[in-house]
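All of the numbers you see were taken from the coordinates with simple rules; none came from a lab. Remember, predicted model here, so these are calculated numbers, not experimental data. Cβ atoms are built from the backbone, for glycine too; each structure is taken alone.
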Structure P
Amino acid sequence: MLSISGVLGPLTIKITQLPNVTVVENDWRSFTIDIGSAIVSVTVRPRIWNNWVEGTKQYQNWSAIITGRMGELTDVGFVLEQPGIQIFEAPSEPVD
């Protein structure tokens, strides 16, 4: 079967809790996310991490969207390249 060329667009991962991080070179933060079929390795700049932590303090219920491109494959998944994080207020669960 002949293959045609295509482009894999940005990936989007939604999370609702801060991950456990490891401080790496130049104060960058590194963490992993289990998305079910793979473990995604993410490394972010200190400014992005600090903005994320501050954003979680603004909302009682929050969710974050992490976007980026699929990078190098690892033994258990892949590296997310050029990650960006946006935080949003999540709707509260109705009380019955």
Structure Q
Amino acid sequence: MFGDLMGMMGKLQEAQKKVEETKKRLDTVLIDENSSDNLLQVTVTANSKIRTINIDDRLLEDKEQLEDYLILTLNKAWKRQLKSMNRISSCCERRNA
């Protein structure tokens, strides 16, 4: 019984290590998204971290418009990020099956 517990602990530690490695890899997967008129560009990682935001000077004149652009463009980027994560997950599941 003790041996089974030690084996399970070893497998758990191995799984935790794989999760951490995957998180690090996902930080290197970049997803770029632009507003429809290219006045705003954002880059997010597959871990949903915002990497860059580039704002055209014309958007700086209207705070409300800029806020709308940020919301729309970030939501589009995160939607693409979720699709990427689903593809990555399905690839990992097939590989582990």
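Which structure, out of P, Q, was helix-only ellipticity at 222 nm (-39500 (n - 2.57) for each DSSP H run of 4 or more, over all residues; to 500) calculated from, if the result is -22000? Computing helix-only ellipticity at 222 nm (-39500 (n - 2.57) for each DSSP H run of 4 or more, over all residues; to 500) on every structure in P, Q gives -22000 only for Q.
Matching task: 1.0 is the computed value of distance in nm of label points 7 Å out along Cα→Cβ at positions 30 and 54. Pick the structure from P, Q.
Values: P: 2.6; Q: 1.0.
Going label by label, the one that fits is Q.
Taking distance in nm of label points 7 Å out along Cα→Cβ at positions 62 and 86 for each of P, Q, which is largest? Mind showing how you got there, number by number?
Numbers: P: 1.6; Q: 3.3.
Sorting by distance in nm of label points 7 Å out along Cα→Cβ at positions 62 and 86 in descending order puts Q first.
I have 0.95 for FRET efficiency 1/(1 + (r/R0)^6) of positions 6 and 22 (r between Cβ atoms, R0 = 41 Å, to 0.05), calculated from one of the structures P, Q. Which structure is it? For FRET efficiency 1/(1 + (r/R0)^6) of positions 6 and 22 (r between Cβ atoms, R0 = 41 Å, to 0.05), the value 0.95 is produced by structure Q. Out of P, Q, which one gives 69, 23, 18 for Cα extents along the principal axes in Å as computed from the coordinates? So the calculation was done on Q. Who wins on relative contact order in percent (Cα under 8 Å, 6 or more apart) among P, Q, i.e. which is largest? If we compare relative contact order in percent (Cα under 8 Å, 6 or more apart) over P, Q, the biggest value is for P.
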